[in-house]
1. Quick one: percent of Cα pairs over 24 Å apart, for residues 177-280 alone came out at 33 when computed from one of 1, 2, so which one is it?
2. Once FRET efficiency 1/(1 + (r/R0)^6) of positions 65 and 401 (r between Cβ atoms, R0 = 25 Å, to 0.05) is calculated for every structure in 1, 2, which label goes with the largest value?
3. Tell me which of 1, 2 gives 15.0 when you compute mean count of other Cβ atoms within 10 Å over residues 89-96.
4. If distance in nm of label points 7 Å out along Cα→Cβ at positions 417 and 481 computes to 1.6, which of 1, 2 did it come from?
5. Quick check on the output: -8500 is helix-only ellipticity at 222 nm (-39500 (n - 2.57) for each DSSP H run of 4 or more, over all residues; to 500), derived from one of 1, 2. Which one produced it?
6. Distance in nm of label points 7 Å out along Cα→Cβ at positions 25 and 361 computed as 3.9: which structure among 1, 2?
7. Any idea which of 1, 2 comes out highest on distance in nm of label points 7 Å out along Cα→Cβ at positions 121 and 353?
8. Thinking of 1, 2, which structure, once semi-axes √(5λ) of the Cα gyration tensor in Å, for residues 113-200 alone is computed, gives back 21, 16, 12?
Structure 1
Amino acid sequence: MSLGLFDVVGPVMHGPSSSHTAGANRIGYLAGKIMGGIPANLEFGFHPIYYDIYAGHRTHAALTAGCLGYREDDELSVHALEEAVQRGISVDCYPIHEEEPHRNTMRVHGIVDQIHWEINGISIGGGNIIINRVNGVEVSLDGNNWSLLLRFSKQESMEKAGKWLAEWAGKDLKAVCHGKESNGEWIYCGAFRQEPPKEIPEECQSDLLTFRIIKPLYLFRLNTNKKPVFSTFANLMAAAEQKPLIDVVLQYESSRSGLPAKEVLTEAERLVKVSREAMEKGFQEPIQLIGGLCSGREGKQMWNYSMSGQTLMGAPFNKALARSVVMAEMNGAMGLVVAAPTGGAAGTLPGVLFTVAEQMNADDRRLAEAFLVAAAMGVVIGNRASFSGAVGGCQSEIGIAAAMAAGGAAWLASGSTEAVVHAAALALKNILGLTCDPPASPVEVPCIKRNGMGTAVAFMGAEMALAGLRSTVTPDDVVVALADTQRRLPSELKGSCGGLASTASGERMRQAWCEKLKTMQ
């Protein structure tokens, strides 16, 4: 599947983590649809390493919100644990020890209508997820297509229904999985590019126990399965020789999802609006961070400094730093932000682009287009590398965010397509190897200030490219280098183990967070 622009700049979400909060919400939401109701007891399983940090990302709250039917941008999702208590729903968490799960595994258990469900999901970065097992049967649900889940008491009935559905769907049948459940029943799970029938023929209904239609999470995440307009920087630049870069980017998304270019722009304008509102709220109101490891006032402090006349690099640069930091603070406080490409990196892109747009007197339409151009940079990178810090280190989050921001900034400054691409490459290749090493699980230290660091790198890449400098290593090979570095980076540097987490200061923060946890749900 090709990534969509809004898989990279998005989702609109309550922080603090696109993988572990927004992704968790989506897993919980799909799990709720699969179960067909809300269990009286919810149990969530996590990878043993992630079990130690899920509370700081409010993953259990996000999974609960999804199971209750709330989406990642719903204000009610923030209060899901309190609502569960009010409804008498228990929520328990446990580490998965009996196997070797993916590091971002989230497992949902619940009983609905006397059926025990075990639904295994994986958050793969940037809010993207996959449900890969239901009651022991291997499946493949990513929320990007219509899905149909059927349970039968006999294998023959399942196979008869599956054959009919395959004939009905034809080429619109994207994927099929089926098998015997752990409790002895038979599951059919199909993914379709169009809405599946609301019922199957009567002759196929024999022994049918469960019938679930699951809608796509978002229409703009649908995938037409057409060959993408571009997948590398090289063919992006080639396509832009014939038409303006923004037209190529819009064509990419319209061809991929089937949405008209006008609707793509409308969604991009919504991202600008959400970002602006979060930014303004962060500067005007006190920010209460989940962990309280930082003050929550550093963005405002940076903004005041930018206006002081005492800065070394001038007001625009420092305004960008302030905007990036305040957006990262809003993310760390479960505020409504735009992942770009993750929640932990939600500050760098808007901090850079809002500031450059201000410098260039660009209106919101052009700013929205810059968001899309930046997303295109992320699409190319995401074709080969992960956005998840737990999988690839913080180079996957702040590093890719800096590359996206550099490309978007160069475009806002009317740089050529070549300059836009090389701006992204120059930023990305100078941030390889960045560890993901928060001492405690809240997305605060070093994440908030790293958004500011990413802003500085983005400006470096944009300014160099606009001046005519080019990356000697080709932009596509820079992406190859990122993927290689992600693989080679030790696991201790892709979680709360090494780096800053290994210091005495890190230990003090962990202890402070553990004490705070005793007072939280």
Structure 2
Amino acid sequence: MYKSFSFFFLLFSFVLFDAQLDEKKLDELIQNSLSTFDVPGISVGIVKDGKLIYAKGFGVRSLKNKQPMDENTLVGIASNSKGFTCTALAILADEGKLKWDDKVSKYIPEFQMADPYVSQNVTIRDLVTHRAGLGLGQGDLMFFPEGGSLTVSDIVHNVRYLKPENPFRTTLDYNNILFIVAGEVIHRVSGLQWADFVEQRILKPVGMTSSFGSYKNAISANSQNIIDAHAPVDGKAVAVSHDWNETANAAGGILSNIKDMTTWAAFLMNGFVTKDGKRLVSEKNAHELWSLQIPDKVGANSPYDTHFYGYGLGWFLSDVKGHLQVQHSGGLIGTVTHFTLIPDLKLGIVVLTNQQAGAVLSTITNTVKDSYLGINDRNWLKINGDKARKNEALFAKQKKEVFAKTSKFESDLKDEQFIGWYKDNWFGIVEITKAGKSYRLSCKSSPKLKGELLPYSANAFVVKWDDRSYDADAFFILNFDENGKAVSAKMKPISDVTDFSFDFEDLDLKKMN
């Protein structure tokens, strides 16, 4: 892994690294994390003082082929792509082609939100700071899971049907959909698709020569060293299909590896200046990217004495033991990643995985971070391992209780009372059909979302999805008119394990026939 460095640099790196954290102990931590969190493969990189001092892979990149995970293995970095979207906007701002506070309608005249005032006033800055009023993950079903039929144009249009959960510019509610709109701004201003702009104007100049702006581009290039995603099914990680819709690239489409992501970290901490001295973002806009745009509450009993927390432009910002921390995480079905910078320590930590066990990210990142902050070993592996097992037991209990009830309940509903089409304005049509003695639900705009309907109560079913890697079974709750005919339906997850991007609760389904 260190073949590209001189012997002198090699020696210097180990001396520097050992002064902070024992490399053997870090190796052991990562190796133990594989089994503790049932993750097939992990790769980790550390940058300190502008130099790569650690870059290793552990485990396998796929349970199918058992090929090793290494520092060159490509992983979908998911929402860590948001920092690239905002860097792209900063580049265009420096070129005078847009301003952060330009109205979105200046570039996308047809764009509307549910509130006319917000439609007239929402800016590019609002799109990328999670403060426009949409709720956590609201609208994500338009692109999640992968395989849906809605286009970027459809998504831009359908935002008008999403009813905001909070007043404009008052709260931080993490949302992907408006980053897709921001990607469309980049497309219309530059004339390039988001993935092409990012590859040409950011990845190549920075030196991220192995990375791609989209999964499609990586496959077209015949990349071989790439992960399979993995998700728990019946309590054990199995390989699952890649999950990311090309329409959502601006929110999370980049594929990269430790080698390139540590290059990205060094570039950012060098003031957005490349190795060959080229500045890609002005000092003014670099400062803007890392300035707090919308605050959020700091959790109680912060392990790092954190006093502020919030979102900048594409980045989560906070303080840890008196130091500014710039970070982001990313998650797909079967993949989670984490990227952390402490700029005044010139420290960057990157963790990429091929399983959706989020606890592994903080276990590794916090252990490395603590060593550079002078904090004694807090055994994050045990802390997070115990917490993960407790949560898994809770989620299993929630699901078991629900399915136990479905196994005992027999519905008195007649087919003509509820079978048919239900439509939500932003998501599209959901259909209920009968197959033998069983009922089925399918989503027209998201074909992979299909499953069996199990009677649960007098007016509710449980949707058991065919793809068991989703872990997102949901209640389908019917509302009836005075004649006992279904007129509408709502949905909500049956357990807290469900990812927020399965935003079933945002659906407002009306019976069509």
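1. Working: 1: 51; 2: 33.
Going label by label, the one that fits is 2.
2. Answer by largest value of FRET efficiency 1/(1 + (r/R0)^6) of positions 65 and 401 (r between Cβ atoms, R0 = 25 Å, to 0.05): 1.
3. Corresponding structure: 1.
4. Going label by label, the one that fits is 2.
5. Working: 1: -14000; 2: -8500.
Structure of origin is 2.
6. 1
7. 2
8. On the way: 1: 20, 19, 10; 2: 21, 16, 12.
Label of the source structure: 2.
Where a number appears in this text, it was derived from the coordinates with a stated rule and is not lab data. Please read these numbers as outputs of a predicted model, since none were measured by experiment. Cβ atoms are built from the backbone, for glycine too; each structure is taken alone.
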